[in-house]
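Every number here is computed from the coordinates shown, using simple stated rules; none is lab data. Predicted model only: the values in this text are computed from it and were never measured. Cβ atoms are built from the backbone, for glycine too; each structure is taken alone.
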Structure 1
Amino acid sequence: MKLLLDSCTFLWLIWDEPELSHEARVRIADPLNDVYLSSISLWEILLKHQAGRLALSKPVDPERYYIEQREAHRIAPLPLSEEAVAQMVKLPPLHRDPFDRMLICQAIAHGLVVCTPDRAIQQYPVRTLW
């Protein structure tokens, strides 16, 4: 299975938060699955950090920290491709969050399962897991 982690899923994973579902935790840990974090999610996380809406427990460089955490958890980076961006015009206007909409586009373009608790994402024609 090829999984694309939503931003909150990634954060809950690296911080070992109880909000991360058992199913998600098992699938992410399975070495037979390919797990990805979108550059869009990293952008969203860093914007929240910069705005003071996401704090780290220790003083570290946020960009380096999140990349190191991604690597430590065997999560591959997923850059934004033109193929994914082109999917945007095909999406129904069910959800206004541009970060979520781009994750959906990436999942469609690359045949990924979105690992998310977000019910708005689950409304789209994309496979999800939670």
Structure 2
Amino acid sequence: STLNNAGVGINIVIVNGKTGEVTKTGHFDMYGGEVKPLITFLNSIKDGSIVLMASFDEPATKLDNEAKKLIAELGSKYINSLGFRDNWLFVGAKGASKKDLFEKHTKNDGEKNAYDGWPEFITLTGCIPKYLG
């Protein structure tokens, strides 16, 4: 079924690492919105939670160092290089000791974009190991 719970910017799903239950979702407009609600959301994530993030349209304009630090602490290695209209997918975890998580990033590059002004879409496949939760 359609949930209609995604939007422009960064879309986030929080999953209980033990039960697999979705505990929280959110989307944060990083072009026309404010970063504070994203920071509040990131600070509310509990240890043992699996965090799934996906960009849509524009994920980076309003991202500040505090938000980037919080996302890096979840295991992202590309958050500091995320730019205007980049495509980005990330699966991380709060409190995970391993940081070799799932992440893909495609830069917005006018010379190489697959679509008029937009980078190629990306997919991320795999199984999330239990140690993340």
When you work out FRET efficiency 1/(1 + (r/R0)^6) of positions 23 and 119 (r between Cβ atoms, R0 = 35 Å, to 0.05) for each of the structures 1, 2, which one comes out largest?
1
When relative contact order in percent (Cα under 8 Å, 6 or more apart) is compared over structures 1, 2, which one is greatest?
1
Upon calculation of helix-only ellipticity at 222 nm (-39500 (n - 2.57) for each DSSP H run of 4 or more, over all residues; to 500) from the atomic coordinates, which of the structures 1, 2 produces -13000?
1
